[in-house]
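Take a look at the structures listed below.
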Structure I
């Protein structure tokens, strides 16, 4: 998406969009990306436009969805519309033109395809492909992987089964996945070729242009950054995220065998690390309050939980990158360990409480008390159209990752996008009920251990 950021910068120089009322239209995940990039430039969206009447009034990260006819009428010359829809941009452009808005003056198509740029992208992708082949051999099969750590972990579980099914011997994983450097060792994956997001796009475009006859390329996360409606897969009844990986990415049967990751075992050095960090064996709760794909519970929830656990004699740690991140919680011990070490550290500590995230995928096999929190699935909520992280779709038990986790849903938002609201007021009772549930689960485990 780097090219989108460049286009936004160009629009700011040419059209001064930072001083105008910005609206965006496209798939929700694309709109969210635009939001993030605008914020990097100190700009904000005023509205999200959508022709689906069922989404009107819903929220996308705090920005309300409007029907275009309502938001854009009467004509408002101060509005600037950002269109990002590889499939429907022409229809959308025509729609706004009929309402009096002119391209370049009142709206712009981000990532607008044209012959010159498309040929350039394919040419760049071809160069990347042949560069990889020079390093790994002309018979190398290139498996494109992109996305967050959790996706890479799940894909790696079935990688060996896929290689066997396709009779692939010489392969290389290429792409912009954040999991390459952090997880490859636990699956003993050696052939890694990291790319930037833009380079990954170019490689994909080259493959789409020339096809399998020219390029030995396998797109393992085809729902990302392609003109494809992922909802067709994600919202099938009884279809979990693991099914998306196994069946959709790999085309494997239900009885396909998963690879067991090789985590580091507890040893003297790792035990010394735990002692030095203040992790008490069997008496420490490690919190994982952050997630890439979903909005977490508010910090005051985690602070009250921390205080309650501390009052009951538990040490509370927070899993963060201590070199890059600051912990906003008081009376906690910030700890940082590798994914390879994570299972051993959690088993030593005894307890994990976290928001559903890629970290939860990676540590799902840890033999400790795991309490995993999921946002309640609100089918009508617009943001669920791109990041479905509810228990039905992403539950560890439903995905077959483990059977011993305590999984609990919580109310994340009302229809106005307000966190933990009920009838316009902060619902402290609901928060206390969730804290009491977690503490009771930990207390019951302590009784069993004793």
Structure II
């Protein structure tokens, strides 16, 4: 019996296409859903903290999250809920923030062990059953505090809580489904790598291997250390390869595998071959959802910039100025505007120009964008309004937001240089760098631009088909 190279070639094409789909679509959606979840958890955390139903983690600032960490699940007493839940929910949000802004979602960065860890992390709160009767301790504690938060609360607060829980449940469901699909894919990719590396190895004896299943297993095991080094040997997956090569049902097994590797229709766009059936408005709304992920990035930038402005102006205020500010506040006189002059480098020309930045107005502008983008991420009122707009208005909205975010990027980059040079030497260690957040902002803007371009291409092709009379 000879090895079926045709099946291997079909596998290679299917695996490559599916990997591209995961990297360009499915895992991008996972990132978007983690940002939705992060925004919802942040809203819940802030509400419970504001109502003194949980206590902030006093050591949160000292915790540097650089990997997926599972929050504690050890038992605790009901009278410890404010403290323990405060720490654990803070840890949960910190990892969500790391995943939303710093983790690179790709097939290569998500091996089986990492997928397993993410699935375990996602189960920290059972968003499908946030109830005081939940068997999961952390979920039960959260449910109890959310119920307390609703007592005598305005309808808008109760609605926000219910909406956040609902959106979190949906986000986790979408994430888990993709991760489970990716786990299956990684097994098939492992099997393909074995076929490629082992069966083509010069010492692999195909004539002996493909006589019986036992012979194939023995030959694979013999060659494995030479071809794969110290990579783990998964006996179950090797046995699957043998069944696909030599069992009486091998044709059905191969067909089933290729079926599993087919690319499904995504929520964001239709397959290019069916472009005439694509819903261009849905593509635009998907672009808007990608845009909304910028909210969490701007939120972090706003906090750091606010702190940096405070450091900068604290050194500029003399006693007489402080007294003057006190008198103005006493008589309700508006405080003097805080304006600083920064240098901006034009990206296209490299020309340096000066720009005046009104501190309060600039921070307020960022804050407004955060509210709008977070509202869209949670599919709240802002998003519902956009869904009713015609495509042209949604497209103009996206284009305007891209331009404004690019301007914000340039200004914040200029402010970063400004703080590092204009703050006195003693206070410079207090200045918080923002280059990591700016990098995340740049990448997010590029993602939105890419989706907008995809929409434009699809729209143009549909119009050309329409001109040709093809509907």
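Just so you know, all these numbers are worked out from the coordinates, no wet-lab data involved. Note that this is a predicted model, so its numbers are computed, not measured. Cβ atoms are built from the backbone, for glycine too; each structure is taken alone.
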Upon calculation of mean count of other Cβ atoms within 10 Å over residues 63-70 from the atomic coordinates, which of the structures I, II produces 12.1?
II
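Quick check for you: by mean count of other Cβ atoms within 10 Å over residues 111-118, which of I, II is greatest?
Numbers: I: 11.1; II: 15.0.
Top value of mean count of other Cβ atoms within 10 Å over residues 111-118 goes to structure II.
Comparing mean count of other Cβ atoms within 10 Å over residues 79-86 across I, II, which is largest? Please report the intermediate quantities before stating the final value.
Details: I: 22.0; II: 17.0.
The maximum falls on structure I.
Assuming -11000 is helix-only ellipticity at 222 nm (-39500 (n - 2.57) for each DSSP H run of 4 or more, over all residues; to 500) as calculated from a single structure, say which of I, II it is.
On the way: I: -11000; II: -22500.
The structure behind it is I.
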Which entry (I, II) yields the derived value 14 for relative contact order in percent (Cα under 8 Å, 6 or more apart)
I
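For FRET efficiency 1/(1 + (r/R0)^6) of positions 47 and 127 (r between Cβ atoms, R0 = 30 Å, to 0.05), which of I, II scores largest? Please report the intermediate quantities before stating the final value.
Values: I: 0.15; II: 1.00.
Between I, II, the highest calculated value is found for II.
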If semi-axes √(5λ) of the Cα gyration tensor in Å, for residues 87-302 alone is computed and equals 37, 27, 18, the structure in I, II:
I
Which one of I, II has Cα Rg over 2.2 N^0.38 Å, as calculated from the coordinates, equal to 1.06?
I
